[in-house]
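Quick heads-up: structures coming right below.
What follows draws every value from the coordinates through simple rules; no lab data is involved. This one's a predicted model, so the numbers in the text were calculated from it and none came from an experiment. Cβ atoms are built from the backbone, for glycine too; each structure is taken alone.
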Structure 1
Amino acid sequence: MADEPTTVSGVADRYASALFELAREEGALDAVAADLNRFHSMLAESEDLQRLVRSPVFSSEEQTRAISAVLEKAGIGGLAANLIKVAAANRRLFVVPEMTVGFRRKLAKERGEISASVTSAEPLSADQINTVKLALKEAIGKDVLLDESVDPTLIGGLIVQVGSRMIDTSLRTKLDAMKYAMKEAG
């Protein structure tokens, strides 16, 4: 079990690398990135889709059929859709979220951007995302490509990670620190 995250990361990286190289050869990096971002957003918003992606209960045929319908309805096609369908057929649909992050990182590197992740308690608005990007650009001096995720257990605030640097302004962390301080004082 301890080897699982490394295995998933390796599989996700191989998928991301293959997709990136194909997209670059076809001049479709922006189109693939847009499709992956759309799928990533859909995944973040739908518990049913998350269950389909993560659950080992569904057969590869069921996952492929369901994911094909979802992709078609969302207007996601081309290389991104093909790779997501291949992942489903190979019982690797669960690596698609991590593969998307890997693709984004490769794209950011290609463009000379910095990749950062931001985790919030609720989905961020477009204005909030732009504010975070501008603040990071001022601090780092480069354009920033954000990987967004939602974790309701944060209660409020953000966790921003750029490379090995992390800034945690979440309310959960502040409450935990206060609880610890109160235990030490008592």
Structure 2
Amino acid sequence: MAATVATYYYNGVGGTGAAATNVRFKLADNNTQDANNPCVKPAAGTNLSFWKVMALYCTVAPDTAINNVKLYTDGALAWTGCTVNVGNETPATYSQATGAGDSGNAMIANYGGGGVITAQTSLFTYTSGATKSITGSIGAATGKITNYVVVQLSVGTTAVGGAQAAETLTWQYDET
């Protein structure tokens, strides 16, 4: 039987995971799809969303295994004045998102107390021809397949206000 997988979003003190069809960047550690806690366009510099923590989760087990997990985008973020960054590392441990005022805390300096994620790359540099490898695999079982993928929105002074068009993140994996 083919496995069933979903993107899980993790938040809160203990990192409770739940299936997520959409992930909304905002100034809060939740995935509520509402207009509360919007990211703010700065007068100078950049503001950050709270980071978002995701993983691939198996709800129906594969016959043998899922491995070789990758993710990618279409290569073009349509949000003027914004960048979505992904941590270069995929941490094995969860760290709750934080922030204050009009900005979230930077994932590099703060995820796991700092040092867990040492660099970030624009998520939209990863395409179907140049995917991002994600640490993780699962045998004939259910549960979290991958380490955590940490993403964060950076909003610059040229950002356009209001709700933005949805963007797509695609997971790819081998199932045996």
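Here are the numbers for the structure shown:
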read-out	value
Structures 1, 2, by mean count of other Cβ atoms within 10 Å over residues 77-84: label with the highest value	1
Which of 1, 2 leads on relative contact order in percent (Cα under 8 Å, 6 or more apart), largest value	2
Answer label among 1, 2 for the case where distance in nm of label points 7 Å out along Cα→Cβ at positions 45 and 93, calculated from the coordinates, equals 1.9	1
helix-only ellipticity at 222 nm (-39500 (n - 2.57) for each DSSP H run of 4 or more, over all residues; to 500) derived as -21000 - corresponding label from 1, 2	1
Which entry (1, 2) yields the derived value 0.97 for Rg/Rh (Cα atoms, Kirkwood Rh)	2
Which of 1, 2 leads on mean count of other Cβ atoms within 10 Å over residues 13-20, largest value	1
Highest-scoring label, criterion being mean count of other Cβ atoms within 10 Å over residues 21-28, among 1, 2	2
